Every structure is written in structure tokens, then in C-alpha cells.
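What follows is calculated from the coordinates using simple rules that are stated; it is not laboratory data. Everything numeric in this text was worked out from a predicted model, so none of it was measured. Cβ atoms are built from the backbone, for glycine too; each structure is taken alone.
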Structure 1
Amino acid sequence: MTDRRVIFFDTTLRDGEQSPGVSLNTAEKLRVARQLARVGVDVIEAGFPAASSDDARAVREIARRVGADPGGPAICGLARATAADIDVAWEAVQAAARPRIHTFLATSDLHMRHKLKMSRDQVLRRITESVGHARSLCEDVEFSPEDASRTDPEFLVDVVSTAIAAGATTINIPDTVGCALPEDFGALVRRVAEHAEGIERAVISVHCHDDLGLATANSLVALRNGAGQIEVTVNGIGERAGNAAIEEMAVLIRMHGEALGLRTGIEVAEIAATSRMICQVTGMTVQANKAIVGANAFAHESGIHQDGVLKHPETYEFIRPESVGAGGSKLVLGKHSGRHAFGDRLTELGYELEPATLNRAFVRFKDLADKKRNVTDDDLAALVADLLETSYGGYRLANLQVVCGNPGMPTATIRLVSPTGEEQIASAVGAGPVDATYRAIDAIVREPNELSEFDIHGITGGVDAQGRVAVRLASHRGDLVSGYAADTDIIVASAKAYLSALNRLIVRESGEAQSVEVEAGTPARERS
């Protein structure tokens, strides 16, 4: 069987950021983009430039700093099928050595009738105009017929033929609402591959959502029926139930590539570090039983399994943890370790810190090592995440004292440093120590919100384990933001996580007026 290389199109920074509560700043997006380049993805969809000035700025920076190498990933910007959106996208990506414009328009009867209020002929004309305009600016143009899996197959072939005739070089077939069955989706991709005019001049891509848990299966069956590109996100994050996960698709092809006749350019050894980074910048933890990157993916509790793994790992490990960067001893560093060893280990874990940031991280590591006998890789990941989370400004925790017990009234006294450097102190009584702490913070920060999610996890085992807290807040308009923190004191971690989310909420509220207004029509947050 001929060996065929699969193009990996990563949309973590676009569709992934559409996960409720996820909002990344430019510095965070640059960190992620650099890591995606290190992983070896072929295309980075860096954002939707017309959605906001912040998104446009981030895409420009990624194009300039990450996309400058002709041998690196192409940098892509999403645009609705309008000249205004396409112009903004081109302005954002044009500094890249390999820029791409990705434009989309809904093609299912359901979307055309109720959302676009357009006929089939009108849709075909709009595709010709928008794709043609994009191609006049950029040689690499991708077109997505949104809701393709629910589009009439004959009309879909006409749509694809029209887009190719107008200059599209990649045709993406999205299962937008994740409703397709694998056999049906494979047949749809094969129909396009066999009947669309000019399809030999374009690459067929697929973008599969996981609403029914079939995103990986649908992406695989598409590859077996003519697709050459798959669109993925790290940890499978994205709208609603998310997207096909890069770690699942990359390892699947790595393990079955010979039988499938497929190969990738993905450095699977970078997968674990990339997964940790996305958890940290988004505040979205991965469930323990998540394939490849979950905490239990390479854990064995059953005595039979333990015995088998000890005798020969492959008895119960089809995938070796070392191959995806998840192997090795968890006992990494202690209080006697030096700065050099500490910096080397962070580099191995995928963190490239500036010297000043590394110094601050080392001080925190020493403090942690004094509290814990053993400092693991997960502890280090949490430490760096917490440091970076608090390095973007905003309110900062200086001191916290909590009194609680039964009987008694839980009381928290807190001292915060404001963005201007002013110290403020407040006390409050609550239903418990966390509630009292949050009430004391609210007395100082005074940013209206509703706590919609509060999640605590132990990072490692033992009574000296660090606690990891993720919170999600809703603004008065219903916007969601996330915050994340870790500490050996779970109340302190709770306070830091709440402050992190509040700082993001304040930035979002103050920046709302700077958003770029986009042309009326399909909502700017509506994607394929």
C-alpha cells in the first residue's frame, strides 16, 4: 500500500478557543502556536481576525513570529464569505511565509432557509465571489461548506465544484454538529472525491465534531475515503463537545499507519507536554480516562494488569507512555536540586521561560520542595502554570488568613495588591472557608459575576499533594471566563484561581468596546 502523508490542520486557537469560558490573550496564543510548531502540525488556524481587534492582533503576531519559517506551519485565518472578513484575514496572515485564508458559508437547506435566508443559486454566487476574492489575495485558500454532513449530497458536489473553479485549493467537509455516522460520512467524502469537478486540483479536508463521540472515527473513515487533511484540536477542545483530538489521530496513525497506508509529520513525543500546556492556558482539565493524555491512560490498578505489565509492558500497554512523552519517573526533583537541573527539566517538559521568569519559578520550586518530599512533573507543570497565570497583571494575592471549624463562623481576611500596586484588606464571613474567601475578595474587587463552576483536583497523591483549582465565572452579560491555580494549601489555590478568573473578566469587560464591528449577517462567533 502506498504511504500517504496526512496534513494536520490544528484549530486549537480558533475552534478550541470557542470552548465556553476560554479566552486567550496574545502572549498565551503565541506560546501555544510555538508549541504546535514544535509538535509538527502542518497548518495552524490562528484565529478569526474579523471577530475582534484582539484576535486580529494575535493572528498577526503568530504569522510574524511563528510563521516566518518557510519550512514551518502555514498560518491560517478564518473569514466568513464576505469581502470585509476576507480582507481582515489577509491583513492578519500575510506576514507568514505560508499564509492561508479559510472562508466558509453554510450549504444545508436548514441553514440556508433559517439562518442565511438565501437560495441555492445565491449561495453558489456568494461562494464564487468570496473564494475568488480570497484567491486574488492569497494562493492558498480553503473553503468550508458549513453543515456539509446535512447538505444534500448532489448540491454539495455542485458547491465543491464551484469553490474549486473559483480558486479554492483545499475543500473542507465539516460535520458541524457532530451528527454523522462513520459509514455515511465516509460515503459523503467519497462522493465528493469521485464527482466534484476539478477535485484533483484540491485537497479534501474534514472537520469533525464530537457531539456523539464519533469525531475520531469520522476523521479516520474520511481519510480512508479520499481526505488528505484532518482538522483537529489539542485535547479535543472546541465548540460544545469539542473536535477530533490531535493526540488521538496522531497516535492512531502512528500505531496503524502501515495497515492504513498513512503517515504524519507529528512529533508524538511532544503530545503530553502540549496537552499540559493547553490545560493550563485554558483552565480546562482533561478527564482521567481521556485517551492518550488522561491521568489514567497508562495507569494500572488491577493486580492482573500490574503483574502483566511488570513482566512485559506490552501485555497491557499497546501504546508505550514514553512514546507520547508521558513516561519516566514521576520522582523528578527535590529541595536539594539546583537551578540548572530545574531549568533542564522544565525544558524537557516543553517550557521555554525567560531568565527572569525562570528565576521566579525556581524560587517557587524551592518553597514547594520545602513543603513536599517529592516534586513531580505534574507539580512542576502546575507551578509554572500558576506563575504564568499571575504574570499578566491584575489583582494579586498578598496574604490570606482563614478561621473555620465546627461550631464557628468561617471567616477570611485577605490582603490584595491592586493593578496599580495599592494594598487593600477586607474580611468576610461565609458558609465555608472558600465562600468566606471569595466574599472577602468581592469586597475589594467588586466585579459582578456568578460562580458557575468550581473544580478541585489533587495533582499528586499523598497528604502533601498540591491541590489544583479551576473556576468558571459568568459576567452579568453571560460571558464565561476561566481561572486556574495550584498550591499545597487548597484555600490559597481557590483564592488564586478566583482572582485569575476575575482578572480575565475585568480585561474582557474593559476591552469590549474595542471589538471590531463586523458586517451583519452570520454571527461572528458562528463557525464551521
Structure 2
Amino acid sequence: MTAQSDLTTKIPVAQYVRMSTEHQQYSTENQQLAILQYAQTHGMTLVRTYADHGKSGLVLSGRSGLTNLLQDVRCGEAPFRAVLVYDVSRWGRFQDPDEGAHYEHVLKQCGIQVHYCAEPFANDGSLPSALIKTLKRTMAGEYSRELSTKVFIGQCRLIELGFRQGGPAGFGLRRHLVDEDRNFKLELRPGERKSIQTDRVILAPGSEEEIRVVKRIFLWFTERGYTEREIAGFLNQEKVLTDFGRAWTRSTVHGILTNPKYIGTNVYNRSSFKLKQIHVKNPPEKWICRPEAFEAIIPPEQFEKALTIIAERNRRYTDEDLLARLKQLLLCAGTLSGVIIDEAEDIPSSAVYASRFGSLPRAYSLIGWDCGRDYRYLEINRQLREQHAGLVKAIWAELKTVGASISQDRKTDLLTINNEYSASLILARCRETSAGSHRWIIRFDTSLNPDITIAARLTPANHEILDYYLLPSVADLGPTLRLASENPLFLEVFRFPDLSFFMTLAKRTRIEVAA
């Protein structure tokens, strides 16, 4: 048989490789070598490569390799009959296992089979294969969740030790690279990063010229009574540029006046984007702060005075005034955003609107403007906070009626019942997958470590409670539990239509009655 005829008898396949920043095991070269060996063993020939270098597997967004693969298959332009992938985790670490299954199903519908070359199972649709593959998908997502938690805890610890975690230093500040004993090594320029794992980054005052500008900003605002826009005008007249080489604006001045790093406080977790799901601004009580982490530029008393002026200035507006000014701004600008609000004259900052009305989208809706984006999750989160507080009060009241003694931690809402066991309440919102099924994610509060977690599942509309899961800590279900509409029997034993059984556990009976 000739070489040409041998090629025609082999199955044409494509390969998909992905590497984030995990470790050498998953380098694209190692993946391609394993895939090539698999192809040669199974009578296949590689005709196309799709690759995502340095891309997270949490979401499809940003992964041009996988996106192009799906597009070629859907358009019928694929010159191959199968796709080879190193293992399930290279296909993705999707937080919903059904998402990874959906993309694989898209290929199968078009006659393209997916082979996982380094997995101990054949992806042949058999029951054992389906079970193991589903488990592997779940484990891949769980790995990311556990890693995210560990990384966050580690970053918080470094912040509490006074070290900087990412982001530019800011005007008037510099990033200094220090060794593990805090000995100065060098000043990092914009875009530079540390190269040794044990090295750390701290903030330090910048040039004398920039420090003078920062002090003048606070002086003008707290002592002279100038607004942020007026201060920005003064600096622009003097040809002073920001740390990014740009002209000053109202929002850049406001950012300096409200950032605790100018009094030497190390701040982290002001906003979060965990697992690439939702980018949220966290309330101040969730910030991780370390006072006196580095040399201050501004005295704390002057910083607090600036915050007080801003708070008092914004407090003068009624809800009606705020909405009227927002509506007028919409008429003038034609659209709204946080940046547009922050740059506008005679109107409070976007943070004021978010604080007063719960979120910017809700403020937009109150003046009858639709921004064209789906912000329903923000409203759902607000409702969840209200429902949680109401449900805790209702549980407290019902426990009292059955004679139970209760104490409550006001910060965490952890209940201690009859001085015997503790209970924590979690509201699990209903999420719809891309395949149309419903999922509930329960994240256990391992820091509280309650004896019983009351997980209240919400209906698909997220307005009412569907049922309850009473989950004891001894069940050891891990840090996160994912529930579907139908769940395994070992989980269903914890499900109840209401809390009557929980109340029975807490009920106190008089000894003479029991006798």
C-alpha cells in the first residue's frame, strides 16, 4: 500500500489544545504529543489544530480556538470527522457541567465525535463512560472553585501583612519590590511584575511633585471648598497630568479623595470577579483592609473630613431630586453610564445612585430608561438579601413559639439553638443553564462551620421558596453543593417541603409531660 493510499484510509481529525497558567503538565506541546500518539494508535491523521493559549477554561468568552471550532462545525466547513482533546479539563472547567456537555453535543449533532486522549474511558456513549465523564466535568469545575477560594484566602492574608495585590499604584504612589524579609530591591515601572515567587510588592510615596499635587487636592477640597470639577480644572490649567498621562476629570479627582491608600491603608476586594461570573462592587464591610501598611501621604483626619463632606453633600438630595437630575442628564447626554454620571455637573456620583436605589440599573428603571442590558441578577441579589433577613426573623420567631432558646450572631446571622447546636441559613437562587435545565448552587460557609445548614431553594422566578434542605455538617458534602431538579437519593433524604421537622428538633418538652 502506498503512502498516499494509507493517508486516504486514515480518519481525518482535528485537535483542540488549551493552556491557562496552571503547570507544565498542560503545556500545549505535551498535549499535542499525547494527541499525536493517540491518533497514530487509532488510525487517525491530524488535519487541523485549534488552540487557546493562556486562556481560562471557566467560560467560552475569549477562547477563540474553541469558538472557531464550534463555528466551523456548525457551518459544515469541518474537513474532519472527530476532535481529539487531551482530557476533560482541557475542554473546559465550566462551573456548570451541562455547559461543557452542551458544546460537545453541538459537535455530535453535526457528526463530529470528541475523543479524550488521556482519560481512562472511551467516550463511546456507554453508561460507564457517561457517568465518569460527568464526574470528570464536575471535578474540573470544582477544582477551579477550590483554587479560587484558596487563592482568595492567600491574597487576603498578604493584604493583611501589608503587601500589594495587583493593579497600578495610583497617582502619587509607587510599587516597590521587596524580598521575603521586606528588604527593598527595586521600584517597579508600570507593567512590570515580580519574577521571584517569594518576592512581594508594597506601596510607597512617589515623587515629591506628585505628593504635593495630592496634598493640594485634599487642601482645596477640605479647606477651600472647591469641587472635584474645579480642582480638575486647576490641575489641567497647570498642565499637570494623571499617572496615565491624561487630563484630570471630576471622577479622577473624586477617586483620589475617596481612596484609603492615601492614608497608608492597604485595601483589597473593593470589587470582585470570581470565576469570571459576575463583576460586582463589594460594600465596604467586605473590603479587606490593613491600616498603616505603608507611609501615608495624607493625615487620616483630613481624609475622613473629605469623606464627610462628600457624604453630607450627597445627603442633601431627596430621592425625587436625584431622579430628576438623572432624568435631565439623560435628556442632555442621550444615554447614561457610571462614567457619564461621574463627569456630570451638579449631580452626585454614580456611587450615590447605586447606594440610594440599590443599583444603577434600578435608578435607570425609575426614570423609565432601559439601558439595553440584562441586569436582572442585581435585582435578584437585592431581593435575596431582603428575603434572607426576613426568613431569619421568621425562623427566630417560630423557634421561640416551640420553646427553644436562641442566640444570634448579629454579624453572621448564625443561630445557636438550645446551647446545643448552631444553624446557618442559605438562600439558593434558581439558575437556568444554556440547555434549559434548573440548577441551585449552595456554597457552605466553612468559616462559620454550622452544625446544620438550612438551604432554602427558590422557585425559577426566585420570588418564593420551593423547598428546604437540612444539611448536617457531618454529611461532609464539601464546600459547594450543586442541586438539580432531581437529585440522588442520599441528598433527597435531607429535603423537606417546610421547616416543621427542623422545629421539631428544636422543640423543648417539659419533663413531667414526657413522663
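General remarks:
- Source structure (of 1, 2) for mean projected area of the Cα convex hull in nm², computed value 26.4: 1
- Which of 1, 2 yields 3.9 [distance in nm of label points 7 Å out along Cα→Cβ at positions 342 and 438, calculated]: 2
- Structure from which 13 was derived, relative contact order in percent (Cα under 8 Å, 6 or more apart), options 1, 2: 1
- Among 1, 2, structure where distance in nm of label points 7 Å out along Cα→Cβ at positions 30 and 246 as derived comes to 4.1: 2
- Calculated for structures 1, 2, mean count of other Cβ atoms within 10 Å over residues 214-221 is largest in 1.
- Structures 1, 2, by Rg/Rh (Cα atoms, Kirkwood Rh), for residues 86-349 alone: label with the highest value: 2
- Each of 1, 2 could give Kirkwood radius over Cα pairs in Å, for residues 110-173 alone, but the derived value 15.7 comes from 2.
- log10 I(q)/I(0) by the Debye sum over Cα atoms at q = 0.09, 0.10, 0.13, 0.14 Å⁻¹, for residues 78-229 alone from the coordinates reads -0.25, -0.31, -0.54, -0.62; which among 1, 2: 1
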